[in-house]
Structure 1
Amino acid sequence: MTANDGSKRKVLAVVTNYGVEQDELVMPVEHLRGWGAQVDIAAVSTDEIKTLVGDKNPGKTMRPDLTLDAADAAAYDLLLVPGGTLNADKLRCQSPVVELIRSFKEAGRPVAAICHGPWALVEADVVAGKRLTSYPSLATDIRNAGGTWADEPVVTDDTGGWTLITSRNPGDLDPFLHEIDAALSVV
């Protein structure tokens, strides 16, 4: 993706206000904004987002741009679902997130989820027939939901008319971001 391409793209990141893995939110947001993309962060409330490092140590705080309830899937080119065990467990219980994921799938727009983020994909019932990766503890959930789990740094699956990009953990951010760039370059 070139800087000119990025300036035409809009990305929505969805999180809860506590427990998102710092690098899985901060690094993609900074990377995409560096390309000129507009990245909005939607959270449960307008309170600060308190990230964690390794699910336990306090990380950076960020301000959401809007609430999950106010997010309009049609306004964005890609949906980013970061992980963090606490974040992902709470996020999958948020009906606006489930609806956003389903809306992106139905519109044929890409979804990128990392680490525990695919829990929300399982909840949205969109992994059947898809090949994806995640933090290893989600493998059984993904298989039970009809997906095929792979232990790879990044998996991109274009079947079913929409692109799903998944990665296992913060150590896989470079290939994850590369695949996000590729998906946005064709949107």
Structure 2
Amino acid sequence: MESILEKYLPENAVRPCFEMIKQFGVHLKIVNERVTRHGDYRRMPNGQHQITVNATLNKYRFLITLVHEISHLVAFEKFGRRIKPHGIEWKRTFQELMVPFIRPQIFPTQLLPLMARHFKNPKASSSTDSQLAIALKAYDPVQQSEKSYVFELPLGSTFRLYNGKLFKKGNKRRKRYECVELSTGRLYLFQPNAEVELIND
């Protein structure tokens, strides 16, 4: 398992993650990319704790995602199954498990202040923290970094989502952007850091 983790994690995070996986009895599956999520945790019918993480994530996002999912397992085991998946019990657990990793031996120096700020009150997904998501994207493999963020696109430009649907970018409404789906004319709100493919006119 350690040799497999070496491919996906920062070098100094491999051993502590391996120990966590052993300690909490995690069955880890590294899977092909799922666009809608980075990872997930499930308690299987046989009682086994299964965590899946996307193989395509960069090493720093992989680490955050792995600890995020282990935090679900730990919080449910400690506080019971009735807690909210991303409630206060999970947030505290995620903070406790993640803090030992937020150091320069594991994360690049430029990410550390963003990580420290994010983990004061961790969100359900690091992708909803625009600043952290944009900073993490700099470490993505080349083929992934060719995508654009909605906030980067010119007003009125056309873009494609992962599912092939086409949208036209409109005005910003407080935090999110109004975008019209071209085939239906329906209005949708997009997070500024939603990753899309710009269509050249």
Structure 3
Amino acid sequence: MEQRTAEVERNTLETQITVSINLDGTGKSSFATGVPFLDHMMDQIARHGLIDIDVRANGDLEIDAHHTVEDIGITLGQAFARAVGDKKGLQRYGHAYVPLDEALSRVVVDFSGRPGLFYEVKFTRGMIGRFDVDLFREFFQGFVNHAGVTLHIDNLKGANAHHIAETIFKALGRALRMAITVDPRIAGIVPSTKGSL
């Protein structure tokens, strides 16, 4: 089977970003974004999703990380949309529950073609190291808008903000892995009664 890959470059006055992905990879990753905690979280998507991801970003971090984080989400979403192609044979739906000590999160994804983010996460503090947790929503919003997915993210319990974030990104990786899997029984068929997604 031909591997599903994409490379997307996004350049604005605020950020310059390149994302390369291989949906049929082994979980290899490489990040250089200037936002170390986001790199750590995206590594969870790669490892637990078995998706090869490479992200290079230069952004206006002297202001703050907002533009960089949001634009990485946008560019990653564009890469996913390009890599899944016509979605024929795709499982389409994916879900995962992931614990980390006291924290537990659930992520459900649908490659529906309809962007939608439903995000129920209450962090126990506003910063994880130097990372503003408000930026996670911006990352996910950019991703869903440009990947064309419906994404439900629910943190069910947790006290440690780092643990909460990590369970979300690990669950996202597992949910994406399920959704992008090709089912040979429906090869050549778009998984929708409408005939297109």
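Read-outs: derived from the displayed coordinates by stated rules, not from any lab. Every value quoted in this text rests on a predicted model; they were computed, and no experiment measured them.
Matching task: 26 is the computed value of relative contact order in percent (Cα under 8 Å, 6 or more apart). Pick the structure from 1, 2, 3. The partial results should precede the final answer.
Values: 1: 20; 2: 13; 3: 26.
Label of the source structure: 3.
Out of 1, 2, 3, which one gives 13.7, 43 for Rg and Dmax of the Cα atoms in Å, for residues 13-124 alone as computed from the coordinates? Checking each candidate, the match is 2.
Have a look at 1, 2, 3 and say which one yields 10, 38, 37, 13, 2, 0 for P(r) over Cα pairs in 10 Å bins from 0, in percent, as calculated. Don't skip to the answer; put the middle values down first.
On the way: 1: 11, 43, 39, 7, 0; 2: 8, 32, 33, 20, 7, 0; 3: 10, 38, 37, 13, 2, 0.
Working through the options, I get structure 3.
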